[in-house]
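Peer 1: Multiple structures follow.
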Structure 1
Amino acid sequence: MNMEFKRKLMIPMDVKAMYPLDENLAKVKEKNDEIIKNIFTGKDDRLLLIIGPCSADREDAVLDYCKKLRPLQEEVKDEIVIIPRIYTNKPRTTGEGYKGMLHQPDPNQETDMLKGIIAVRKLHMDVLKETGFSTADEMLYPSNHRYLSDLLSYVAVGARSVENQEHRLTASGLNLPVGMKNPTSGDFNVMLNSVNAAQHSHTFIYRGWEVESKGNPLAHCILRGYVNKHGESSPNYHYEDLTRLIKMYDENKYHNPAIIVDCNHSNSNKQYLEQIRIAKEVLHYASENANINKYLKGLMIESYLEDGNQKVDGGVYGKSITDPCLGWNKTEKLVKELANLRRKYRKERESK
């Protein structure tokens, strides 16, 4: 084989023993999980907001960001449930560039995946401990989920992974919401096939074991825009896109059909300020169409302490070193505006 086996990494059980989740924190997470599950099953009609940096590049800045989210969550709790987006694996289209904290716990130093595994678990745990938020991460490597399985409340499968069999089957064995993004081609059928696979039982190999999954009724679709044949970004969050996906959901039998709209990536053409308009626009569609209001469960927004992005060695605290993000001031304003819009639309529905 054309690879060097550098060292055998610690198994998840050993890492969990080093950084155990205590009983009190487990109860906090269990409560969060129940709230989030109720949103996907329709028992709770609040909006999920999966929000945070494009990539979690350093623990101190991410933790500061999440601490700012806590009082904001209290202010909007009647309409919005926040899940901090702490993405510690960064997929790269060409394989080049910063691959996330898992690979480089310090983005200015060499790759060290053992330190990365420990840093990632510690970060997710510290957020839970200091803010009461349990978090979202992307499942870039399905076999690594076990390192965080007791900490995460939401998992996303990215546009480049959604057609992969291992991702689909692993998702079928998780007992938390797993969002399947549409592929970069934009094909809704591929995304729905992934959701369908994840919602059913399978027997497969996972971490060297033969396992049987039970099926995940909380697997669902994420619309993130797509890239056309000319390599140009195109959105798929518009009214017609949402109603088309709802029709496709309704033509087949899915558990808890749900839609999350990713306001960045190809939906915004990575123009991060457009997230503000897109988020409000999607809520307007929901106010005009009862089915959209029923199926739309949340939004994804990329946000950090500072506006925009910088190079890895840029040195600005809390500024993204991957895709550009909304800064905190704009984020706080937007979240409050979204809550107010939902209050307004709710009153309008109740008065009809």
Structure 2
Amino acid sequence: MALGLNDMSFEFLRKLPTPQEVKDEIPVPANIASIKEKRDAEIKDVIASKSDKFLLIVGPCSADNEDAVVDYTLRLKNVQEKVSDKIIIIPRVYTNKPRTTGTGYKGMLHQPDPEKSSDMLAGLYAIRKMHIKVMTESELMPADEMLYPENYWFLSDVLSYVAVGARSVEDQQHRLTVSGMEVPAGMKNPTSGDYAVMLNSCLAAQAKQTFIYRNWEVKTSGNPYAHTILRGAVNKHGQNIPNYHYEDLIRLVNMYSTRELTNPACIIDTNHSNSGKVYYEQKRIAKEVLHSMKHSPDVRGLVKGLMIESYIEPGNQKVDGGVYGKSITDPCLGWNETEKLIYEIADLL
């Protein structure tokens, strides 16, 4: 029932279930929870430099269709089995889509069906069901972007990796929420490209914090696995400024050395402002990063993986485009190119 408030322009549509209520209705199967626990430990070991394996966080820009996402992830499973000695694949199952102008498709959380109107109650159930279906069928453990910190708890038991986006990384609530996570969380550089902002986010996320969360006063122990993600920047003229080059990586190595941060680590986002959203450039960028790692032990110690936007079909389409497995947001690599690239990365490691 709508609650009308005369002194505000908010219309309160309905009270949503609590995260625990949703978790109780859609639980993670016990055998999958056990697999996830082991996978989480393997991913943490990479961030903490206890493992030489390489992380690939790969998948569509936005997870807009459960059937296509599960299909895509099963393809990743087959590849993972062949590169498991060198690579840990973490499927991108991104259910929140930040929009620069605040308009357009905002992800499955908002619209379980991209061609229908917003229904966030249905969205909460849809995204949890999809994550668990990915986990159950592929035995790969997913990543998602934390766009809304208060919603993280609906997925806290299904995610093995969390990303904080370029527009969120300066926000205190995002930083403090990461401090209570038990899985690695990547803090992207802001759209300005300021490394200091990104590193300060890691400092805040790694520290113990006390704050208000979902109507509770909470205390966290800090997340030692909070780390950086380089995604390129945009200057005042709207031009893309890549930051995946060797000199950029050495600069980050040096800046890490001046701060008291645990587990210095970085993931390179091969799309967004690093590629100028020219999706096929991700292949070249990935190989350049690997070359820089071979050239410098310091860079090799810093870079723990790549973030790649990829789907079944290459490019992108409008929301009502109708092509199965093709992005309705940013353009992505197609599956054939992605599979080949993963094998090439494994050979270069």
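Every number here is computed from the coordinates shown, using simple stated rules; none is lab data. This one's a predicted model, so the numbers in the text were calculated from it and none came from an experiment. Cβ atoms are built from the backbone, for glycine too; each structure is taken alone.
Peer 1: For the read-out distance in nm of label points 7 Å out along Cα→Cβ at positions 93 and 157, a value of 2.3 was computed from one structure; give its label from 1, 2. Can you show the working numbers first?
Peer 2: Working: 1: 2.3; 2: 1.4.
Source structure: 1.
Peer 1: 3.5 is what came out when distance in nm of label points 7 Å out along Cα→Cβ at positions 141 and 261 was calculated for one structure; which of 1, 2 is it? Walk me through the intermediate numbers first.
Peer 2: Values: 1: 3.5; 2: 2.3.
Computed on structure 1.
Peer 1: So if we calculate percent of Cα pairs over 18 Å apart, for residues 101-164 alone for every structure here (1, 2), which label has the highest result?
Peer 2: Working: 1: 41; 2: 38.
Top value of percent of Cα pairs over 18 Å apart, for residues 101-164 alone goes to structure 1.
Peer 1: From 1, 2, which structure was distance in nm of label points 7 Å out along Cα→Cβ at positions 85 and 245 = 3.6 calculated on? Write out the running numbers ahead of the final one.
Peer 2: Working: 1: 1.4; 2: 3.6.
Clearly, the read-out refers to 2.
Peer 1: Using the calculated result 0.6 for distance in nm of label points 7 Å out along Cα→Cβ at positions 61 and 277, pick out the matching structure from 1, 2. Let's see the in-between values first.
Peer 2: Working: 1: 2.7; 2: 0.6.
Derived from the structure labelled 2.
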